[in-house]
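These are the structures, in structure tokens.
Only the coordinates and a few stated rules stand behind these numbers; no lab work does. As the structure is a prediction and not an experimental result, all values here were calculated from the model. Cβ atoms are built from the backbone, for glycine too; each structure is taken alone.
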Structure I
Amino acid sequence: MDAVREFQRARGLFVTGVCDEHTWSALVEASWELGDRPLFLTSPNLRGDDVIQLQTRLARLGFDCGRVDGIFGPRAVHAVTAFQDEAGLVADGVCGPKTLQALSVLADHSGSGPGVAMIREHEGLRDHAGSVAGARIVVGQFGALGSVVRLLARDLRDRGASVIVLDEPDPLAQAETANQFGATIYLAFEATEQARLDIHFYQVPSFESVRGHLLADRMAEAVADRLGRTATVQGMRLPVLRETRMPALHVVLGPVHEFTDQARELAWATAAAVQSWISGRAS
């Protein structure tokens, strides 16, 4: 159990000591090293630490494969193809031995900086300024927080946003809906009976969602001002944060009855944080 807890902590998962479905998937992904298998586009997409290693190397060489998320999807294929073309290889989008050899040669000269993906994230801080009016926002909840998310949805709609509320218990299904909706922001609320208020954004060792982190900070500030509560802001690689393609937050709060009693204030604080984030104030 201690080993499971340590693995979960290292992988940015909830530390429960129980090898659940998400922990098992993370264990399988952690078993892959770059070069163990060819990487190519499949459905569902290949996932693993080898993909993270590939994305990190490509990003440091200036080839943008999107977020470093360990998912070998269309953007990763595009980046591999562009690299192969530049390296004089057959540009087929498949990362095999010849592509890895060329990557290894060039990686020695790429340094250890954050790479183009992180640079793009920072540039996005300047580009996202706008208005809540017209924003597309998905608000989801996992367990007994329907009053909170519906009040929040009403506040956001009053500010002009287009909002979808999700009660689907599967976080991956919620992430897929947010992706299909083309959401500007995804916000998930999960209930717990423990005394806590945690705000999570997406982060792995070589990448973090800078805009998600900023949104989490804005929400923590708004909650402190409105509810007098201190929130813990933490980067994690929870499946729902990893699978969403837009800035996303996963908020864990409890005891449930306390936050249900403060649902009106929590909804107002969250909507204010979203407004502040989108408008670009204090960026």
Structure II
Amino acid sequence: MKLAFKIDVDTYQGTKIGVENFRRFFGAEGIRPTFLFSLGKDQMGRSIFRVFKKGFIRKCLKSNVAGNYGVRTLLYGTLLPSPVISKKCGGLIKAVSDDGFECGVHSWNHYYWQNKLFKLSAEQVRAEFMKAYEALNELTGKKCATCGSAAWQVSEPYLEVEDELGLDYASDVRGSSAFNSEMGGRFFKTLQIPSTLYTLDEVLCDRKIGELADLYTKQILSSDFSVMTIHAELEGAAYFEWFKDFVRRLKSIGVEFVNLGDYAKQIDRSKIPTCRITMDDFYNRSGRLAVQGQKCT
């Protein structure tokens, strides 16, 4: 009954509001999640151009994207100029690191990575990632040791960059347990620790918020170790009160909260499987995500 929180920070508003809420709450509760930051331009308003992708409109309507993310976020990069998150919120990101929370890279430009990754050359992939990596190192004064790809978009050149940088681990995919990775017939060195639970916005497509604490609790109690991806824009803002009650409920029944970085250091790489990373359709998501696939023989 161990649980690790991975916080994906997608937007400027999410950083300014959600990250600050999480920093204070988790600090007071003595829980050490991993924060994964987007650091460049917030152009999430351009996501409206994904309207023709399969399942996008359904997902937006059912999970109330507009209401949860806020009007300003949905205008950045279209009718409003795009704020550069690392410049606007650099002090806050440094404070998160100074408080002892593990910090890693989510993206430079979340919209760009989510929608353009597979059109980029290997050199462009590296350049895009390195902008975020170097910005985070400069802000925190520490060498970044982890990352989690924006929108679970993964390519072979991206995995090459992780290996080149010698990251301790990555959390790029959806799956069931830690694994060594293979993609496109190539094997990669960076340990993968996948998100094992559905995200709040995925589950909200089918269920009401009042049902979710019971649902998540049952899943967490049925597994030795779970990774829950939470979002600064959702659990850190629009559903912050719900989330605080949920975490305190888990504490009251004895769930042990662990840090992903600490967990990664305890894994014996010789005893975990090597699994293929595939890009597949996924529950209540538009587009394909990186998923932990079959074991490699």
remark   = With FRET efficiency 1/(1 + (r/R0)^6) of positions 96 and 168 (r between Cβ atoms, R0 = 30 Å, to 0.05) computed for every candidate in I, II, 0.20 is reproduced by structure I
query = For which of the structures I, II does the calculation of Cα extents along the principal axes in Å return 61, 46, 31?
reply = I
key: Structure (I, II) behind the derived value 14.4 of mean count of other Cβ atoms within 10 Å over residues 216-223   = II
Structure (I, II) behind the derived value 0.90 of FRET efficiency 1/(1 + (r/R0)^6) of positions 88 and 240 (r between Cβ atoms, R0 = 30 Å, to 0.05) = II
request  = Name the one structure among I, II that helix-only ellipticity at 222 nm (-39500 (n - 2.57) for each DSSP H run of 4 or more, over all residues; to 500) of -10000 was derived from.
outcome  = II
query = relative contact order in percent (Cα under 8 Å, 6 or more apart) computed as 29: which structure among I, II?
reply = II
